[in-house]
1. Among the shown structures P, Q, from which was the value -15500 of helix-only ellipticity at 222 nm (-39500 (n - 2.57) for each DSSP H run of 4 or more, over all residues; to 500) calculated?
2. Of the structures labelled P, Q, one was used to calculate P(r) over Cα pairs in 10 Å bins from 0, in percent, giving 14, 52, 32, 1. Name it.
3. Identify which of structures P, Q gives the largest calculated value of mean count of other Cβ atoms within 10 Å over residues 93-100.
4. When relative contact order in percent (Cα under 8 Å, 6 or more apart) is computed for each of P, Q, which one produces 25?
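Coordinate-derived values only; no laboratory data. Note that the structure is a prediction, hence the values are computed from the model and not measured. Cβ atoms are built from the backbone, for glycine too; each structure is taken alone.
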Structure P
Amino acid sequence: MSKKVLICDDEPYILESVSYVARKEGCEIFTAEDGAEAVEVARAQKPDLILLDLMMPKKNGFEVCAELRSDAELKDTYVIILTARGQEADQLQASEKGANEYLTKPFSPRALQQKIHDVLSRA
C-alpha cells in the first residue's frame, strides 16, 4: 500500500517539483493550491504526510495546521512546513500550531526526498 502525501502550495512550480520528489519515493500524491482546499483534501484522503506552505490564499499554513490538529482523524498526521519564511517567529508559531518540522525554501530535492523517506518509513 503506497503512502499518501498531500502537498499544499499556491505556486504551481513548487507543487510540481515537490510532487516529483515525493513520487520518487513511490507515494500517492494529492495537491492543494490554497488553505481551504488543503483541509478538504486532508479530510477526504487522510494522508500520511502533509507538506504545507505558509503563505497561501483562503487560509494560511498556520490556520491549516491548527485546523488539522483539532480534527480527531488528522491530529497525528505528520506536517512539514515548507516555506520561504525563515524567521524564528514563524518557526515558533508553526511549532505552536502543531507542525512537526519546518523547512525553508529553497530546499535540496535530495534532502527533501530523504526527509519524506524517513517520515514515511516510520509511519
Structure Q
Amino acid sequence: MLAKMPVSSMYIFADRLSAKLYHLDTRAHAESYAAKDPEHFISADDFLYARCAVVAEGKEYYEKVLNDPSQMPDQIVFEPLLYLADDAFEMKMRIPFNYIPTYSYETQSNKAGWQID
C-alpha cells in the first residue's frame, strides 16, 4: 500500500516511525521489557523489535505503552516494520531508499530517555 502512495509519503512514514520508536526508547521501557525475562536481559535488537510491535499495534496501544512503561510487551516483536519505507521506495523508484530519518531509533539513542533520575 505504501508503495502506491506518493514518494513523499515514504519519507513522512520513515520520519514518523523513527520518532515513535525514539520516544519508546527509554530506560523505564527497557527495564519493564527486561523485567519479564528470567535473566533480566536486554537485547538491543529485541528491544527495538518490541518497540516496533508497539507501534504496529496502533495509536491507542502505542500511547498506552508510551505513557505507562510497565505495559511494554516482551512476547511480541515486529522487525519488518523497520523496512516498510525502504521496500516501498525501492518498489516504486527501482533504486535504494538512502534516507536517514529525523530520529535514530537504535536502542539508547534517546539520551534523555536513558538518564538516571
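1. Here the read-out was taken from Q.
2. Value 14, 52, 32, 1 for P(r) over Cα pairs in 10 Å bins from 0, in percent corresponds to P out of P, Q.
3. Once mean count of other Cβ atoms within 10 Å over residues 93-100 is worked out for each structure, P has the highest.
4. That value comes from structure P.
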